[in-house]
1. Relative contact order in percent (Cα under 8 Å, 6 or more apart) computed as 22: which structure among P, Q?
2. Work out which structure the value -16500 belongs to, where helix-only ellipticity at 222 nm (-39500 (n - 2.57) for each DSSP H run of 4 or more, over all residues; to 500) was derived from one of P, Q.
3. 11.4 is what came out when mean projected area of the Cα convex hull in nm² was calculated for one structure; which of P, Q is it?
4. If you rank structures P, Q by distance in nm of label points 7 Å out along Cα→Cβ at positions 56 and 128, which sits at the top with the largest value?
Structure P
């Protein structure tokens, strides 16, 4: 199992943007200024972020970007999701940066129901088990998002104090 842990937030953002540039170039996709800025805003904190929060943050930026409307943000998020650069956390109706964009389909989330932190974990065995279960039941899965809710160690620690 791989779990993403950030040691330098600035490096995380730079790495995410670099990976996005490489993936888009390899797939002959345009990594536009708005897509880049939306991805950067998703990565500004490691917790899930809602589309309207991104829109609010864009409002305080460059006047060209500040004029952006909700559909533009949603289109950028759709592009980033479709290309494995962000995940949508359905239970929260929010988005989080994908730390393993080339292994996008092998990941799942541990979501703290107290503080909202979402940790991305990757384990191909879990995804393989889901795939085998689907096959045994003659079920064609179109999309799998595994979200495990509970309490993170920080929140458990503060509750015990």
Structure Q
């Protein structure tokens, strides 16, 4: 690049630098590790269950409690937990009885199955439990659906072609 090309690029560079400085920055993460955050246990003895963070031990571990889902109070690594969008109002180191009360008042056990995440997990479990005949029935149902879609698309294409010829 010669000097004139650099001078021409300078206003663009300055514009982008200034906008980056003065524009509002949006948060990348919306789910923070905080007391009261509901977590999904991905690994371990309680995998597949929900619990609430009661205390943060350090940068790697948290004290969790899930009295309504059968998870006893224990310290777990963040690598084994997945943060959900749900949060309940808890104070630092609340007792299990109070955690159960807040958990039930927030109706987490009713809200969780309605989330896409829980539905995806349920669908994955259903597929994993399919036997050979179930997979065959699924294949045939898909073939039938695709055949119907193909027929309807052919009709629409034919109508579009006729309309194009008339115009």
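1. Numbers: P: 22; Q: 15.
Going through each structure in turn, the value belongs to P.
2. Values: P: -14000; Q: -16500.
That value comes from structure Q.
3. On the way: P: 11.4; Q: 22.2.
This value belongs to structure P.
4. On the way: P: 4.4; Q: 3.1.
Greatest value across P, Q: structure P.
The numbers here are math on the coordinates, done by the rules we state, and not lab data. Keep in mind that what you see is a predicted model, and the values were worked out from it rather than measured. Cβ atoms are built from the backbone, for glycine too; each structure is taken alone.
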